[in-house]
1. Hey, helix-only ellipticity at 222 nm (-39500 (n - 2.57) for each DSSP H run of 4 or more, over all residues; to 500) derived from one of 1, 2, 3 reads -11000; which structure?
2. Matching task: 0.05 is the computed value of FRET efficiency 1/(1 + (r/R0)^6) of positions 69 and 237 (r between Cβ atoms, R0 = 25 Å, to 0.05). Pick the structure from 1, 2, 3.
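Read-outs: derived from the displayed coordinates by stated rules, not from any lab. Just so you know, these numbers come straight off a predicted model, no measurement behind them. Cβ atoms are built from the backbone, for glycine too; each structure is taken alone.
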Structure 1
């Protein structure tokens with residue numbers, strides 16, 4: 001992962017008309033609408049409530065799309081994406097090898113199963129301060145495409161409450177994931193609570209994961225952005241597994257927290273001792289993990305189930321409990337009967353040693369069991385940006 005934040009100036013070299021969503025000097029993408037921009041543009045305001053696609057053209061080094069405005073706002077449900085807009089399979093400066101390694105860019109792509117990379121293969125490249133390079137494709141013929149390039153400049157502010165992503169695509173069977181691409185933002189005020197990432201695509205079968213891309217955010221005032229930033233590498237097949245946590249709970253009646261783990265008993269789940277929204281079921285892992293998804297199930301023996309719930313995670317950096325910010329309502333949809341499982345894959349992996357599930361609405365009574373999936377991570381990911389300026393690189397893997 002490479003993240004660099006410093007004060008600087010971006011020169012807009014090409015200014016052309018936006019395609020399909022520019023009107024009256026502004027770009028507006030309504031909810032449910034998808035708009036594609038394939039050439040640089042300068043407008044007054046940009047409001048994204050739907051999906052704004054930044055098209056890529058890696059065959060033309062002068063065709064980078066650069067967007068300049070007075071203000072740029074991405075709402076909670078808005079998306080600016082250049083996912084998979086980079087180099088295709090086995091192409092690019094850090095292309096994966098024919099044996100199926102992941103594409104490289106901000107770091108080096110993962111090696112294919114049972115093989116290795118020699119010194120000159122799939123090397124990282126590009127500028128850490130001004131990242132405007134396309135991500136490279138994963139190895140073998142079905143390798144994932146690399147991430148594209150997102151360049152945003154706003155004279156007043158950039159507010160990201162939704163998602164800005166330039167990630168690589170996953171590889172096909174036996175192929176490597178594409179590397180993440182580039183995100184480069186320059187503004188006075190950086191605001192919001194959303195997601196910014198340039199993640200590598202996952203490898204599949206024997207394929208290696210793509211490397212993370214590069215993200216640079218330049219802001220001259222104290223930042224108020226409290227969202228998440230990630231440019232990590234893709235995973236390899238089988239890396240994510242079902243975790244085996246120790247279970248505890250706020251209270252119970254008849255059946256304690258141990259019954260709150262899916263698989264502990266086929267027809268009996270944890271039953272809360274009180275029926276209110278302060279009750280919780282807690283899963284504690286032996287070490288901090290990257291949590292990617294979780295499933296819930298009701299209590300067949302009492303025909304009860306939880307309809308909606310919230311999830312807290314223990315923030316290892318602040319030593320405090322925090323509710324997951326996504327979905328924006330904070331509510332996860334639970335079960336519609338007592339016997340089936342409902343799974344939610346997280347938009348953003350959560351690094352934590354424990355989770356708490358808080359039922360909010362339920363049928364009959366609170367009866368619940370959970371299953372958590374994730375993978376080990378050697379250190380806490382750096383998901384933040386410094387207050388306003390820096391003099392050295394902030395880097396990871």
Structure 2
């Protein structure tokens with residue numbers, strides 16, 4: 001697809017953040033139209049692709065190569081919001097490790113959409129909290145996705161229940177328009193193997209060909225009619241999860257459906273929804289076979305979501321940087337308070353020096369008592 005129209009930075013209303021180049025490639029493949037590039041200010045190190053889906057003008061960004069985690073995602077979002085001042089909301093779209101359970105049949109290639117639960121707002125940072133003797137207490141609360149996006153999720157969910165999912169058709173269309181993607185992003189018939197949590201991968205092997213198949217978890221056959229969509233909690237942290245026992249513990253304690261590394265860095269700074277395609281089971285058997293297809297599935301869901309988001313309602317939203325403005329104002333206030341405190345301390349020290357000088361050279365040798373309030 002060749003870039004067509006050229007717009008200004010202020011014309012774009014949606015930010016789409018990807019952590020990996022393959023996630024960005026999947027995002028680009030969903031665009032109805034690609035726009036000409038715009039210059040970045042010196043402080044912005046992001047690489048952008050500009051385009052349009054269902055009338056929404058979208059900015060797609062990818063984290064710098066080799067940089068992952070919550071901090072990198074937050075920096076990318078901050079730079080995006082600064083360069084494109086009229087963004088209303090964002091989407092964080094990419095891959096994640098699934099947390100299968102007896103109650104939620106999550107398979108490779110499925111999609112998880114961050115949805116608030118009774119306890120959490122859709123995303124939980126599972127490594128943030130306090131450690132006590134014998135237990136860990138998670139603290140802090142991340143923001144909910146904007147109501148506009150949650151309403152759109154419900155509307156699309158209703159349509160899927162009524163008419164069925166079109167994710168597989170969307171993925172096929174993405175590959176048809178971009179034939180080179182077929183090898184990595186089209187479904188390749190790979191095996192979906194879930195091993196028992198206590199059975200580790202053979203360290204000397206790069207694949208699971210020699211792993212004990214008697215250790216596979218028995219699951220019902222699922223017809224291959226495309227990815228299933230799950231709505232629930234996403235667990236996020238600054239670490240790669242490759243431990244099935246720890247994975248299952250997160251599932252039991254939090255009710256999380258998948259685990260990833262970026263979402264917790266965005267939710268309190270950028271009003272957004274998180275969409276994840278399941279590429280592995282966050283265990284020692286994980287590999288990269290499913291990454292492209294999982295990224296395409298997540299991007300396909302995001303594309304479908306735009307079809308039920310009103311552009312008019314989007315334009316009525318506050319600009320996404322209003323939350324950062326509150327943080328900036330607080331930071332400025334704290335800085336001003338610190339400066340005032342430092343100036344007061346300096347004034348007191350100058351007064352002490354003046355009094356000392358006056359006492360030292362006084363003819364009567366009088367003394368000045370130093371106030372306990374001086375420092």
Structure 3
């Protein structure tokens with residue numbers, strides 16, 4: 001009898017677990033229409049604004065380690081003295097991984113108005129590691145990385161609210177459960193080919209998403225409060241879609257031709273629905289050919305000639321979607337960031353990564369006794 005009772009308890013527990021993991025329902029835009037809830041609804045602009053009245057958001061994002069060389073060779077130069085139409089500095093988003101990152105450079109980027117976001121501690125190359133991870137596994141990679149960056153770059157943890165999984169390998173509902181469990185705002189790891197040129201804006205996962213799932217595992221459950229910043233693919237010169245700029249086939253033989261290729265993809269957004277345009281790239285792309293960096297700066301020059309285009313951070317794109325304004329109101333929406341500069345007392349730390357040897361880590365605070373890593377983000 002006792003065995004039967006225990007089995008019944010086990011079944012009841014399993015049923016409870018299934019109830020808590022609620023399959024997402026179809027979205028009703030009459031209900032999900034406020035700053036905390038937005039349907040997956042391609043072709044419908046935020047706030048019902050006419051496309052020509054919408055400020056064109058341009059998102060420049062970089063993946064992987066923030067090194068001192070990348071900062072000095074590219075980041076500090078590319079964005080220097082660039083302004084949006086309202087006179088405020090342009091902003092990029094850095095989805096940074098931990099290993100080989102220079103936290104003094106991270107501090108400088110944040111002080112310059114850029115967004116620091118998460119790309120995991122380990123950047124493990126195994127696809128199964130990411131697609132089969134539990135929410136707790138992912139929290140060790142991302143929530144602990146938030147603590148790590150806040151500590152060693154000496155920037156507020158509250159300013160770190162978004163993430164991109166390595167290799168764009170979403171872990172399905174585990175990823176978004178981790179996001180809501182740890183009070184993150186958004187994920188930007190979900191490419192789309194099917195909705196290129198169809199006006200796909202950021203949306204929340206309160207309800208069902210019909211976005212195509214070509215990489216990783218995509219969510220099927222409801223995750224109120226978690227936002228998706230979809231990565232709308234570019235179309236390469238060979239006709240194939242590409243989520244990251246450095247994977248696109250441009251067919252260009254010089255900077256001017258490459259600029260025209262970039263502008264073709266940009267105008268697919270600007271001339272139609274004006275959904276956010278993403279220039280998603282690894283900075284290593286600049287190292288492969290000087291033409292790439294030259295064309296990138298030429299594109300920023302071009303955007304700077306448009307009085308209704310704003311180069312802003314991923315977080316700002318989400319916030320605009322939640323509280324949309326027309327081009328006239330964009331000057332206030334994308335106002336100059338008011339924040340106290342974060343100090344950095346540079347320390348060069350010679351540490352040992354177990355099993356792999358020496359790691360030199362530049363920190364804004366005192367060096368830790370051990371190399372910071374998974375399970376020990378502060379190196380205690």
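1. On the way: 1: 0; 2: -11000; 3: -8500.
For helix-only ellipticity at 222 nm (-39500 (n - 2.57) for each DSSP H run of 4 or more, over all residues; to 500), the value -11000 is produced by structure 2.
2. Working: 1: 0.05; 2: 1.00; 3: 0.25.
Only structure 1 yields this read-out.
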